[in-house]
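Presented below are the structures under discussion, each in the form of structure tokens.
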Structure I
């Protein structure tokens, strides 16, 4: 098996060496040795880095991504978690499409002022409502006696 020097792995994967060292530190990838001071990786590291990139793009945390690699470094993709993430992405996509369409309408709205545009006013209410739902404890008050 031909090992990949950290510089070669970085070049082929597009991941900076500092990130490769961090991924190794947190247990996402494993170096198989050193050539002088330079870390050496097996060719499977390229696949692991592609999976890490895909997982990050899909919104998984590094801890969640670490969980998909078995002891031998092979991917063990949790189908239920993938379905759940796909469902979350579907909701996000629908919201983004709605936002895109509303912004296009507002940009082309014939009203003299955006504040006179009913669709823009609805967009502001939705944005305000969405923001208040994201704050911890928003909309919920514990009874204090």
Structure II
């Protein structure tokens, strides 16, 4: 069971990352080019949000059923176990929280420039944090 969830989590990560990268690039282009914020931009941002939230839910299930998750918290001297049981989940929860804050903040803003700027900053920080804690050696097995 945990092998299926782990493969699903790894596979969905590609989709979530692509959606998030597209949202960040779209926001950055919109901000720098001083474009008008449209429904298309909103949809791109919400797909990034949905992709990362889905990845979080899959990851939380995996965290509690996998031997590399919650049950290995006491073995912090092992670098890989520390990454999978503490650093990866914690940093990714922080990243997805930032992405969610960016989504919430944009709804209160009135100018296109401020909306694009908010998405660029919050989604961009979330993306950097996520990329910093991916267990690359496990991902490419």
Can you tell which of I, II yields 31 when relative contact order in percent (Cα under 8 Å, 6 or more apart) is derived from it? II
Say we calculate Cα Rg over 2.2 N^0.38 Å, for residues 8-87 alone for every structure; which of I, II gives the highest result? II
From which structure (I, II) was Cα Rg over 2.2 N^0.38 Å, for residues 48-119 alone calculated, if the value obtained is 1.44? II
Per distance in nm of label points 7 Å out along Cα→Cβ at positions 24 and 104, the highest-valued of structures I, II: I
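FRET efficiency 1/(1 + (r/R0)^6) of positions 32 and 80 (r between Cβ atoms, R0 = 41 Å, to 0.05) computed as 0.55: which structure among I, II?
Computing FRET efficiency 1/(1 + (r/R0)^6) of positions 32 and 80 (r between Cβ atoms, R0 = 41 Å, to 0.05) on every structure in I, II gives 0.55 only for II.
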One of I, II was used to compute Cα Rg over 2.2 N^0.38 Å, and the result was 1.14. Which label is that? II
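Have a look at I, II and say which one yields -26000 for helix-only ellipticity at 222 nm (-39500 (n - 2.57) for each DSSP H run of 4 or more, over all residues; to 500), as calculated.
Comparing all candidates, it corresponds to II.
Using the calculated result 71 for percent of Cα pairs over 10 Å apart, for residues 16-55 alone, pick out the matching structure from I, II.
The read-out was computed on structure I.
Throughout, read-outs are computed from the coordinates displayed, never taken from laboratory work. These figures come from a predicted structure and were not determined experimentally. Cβ atoms are built from the backbone, for glycine too; each structure is taken alone.
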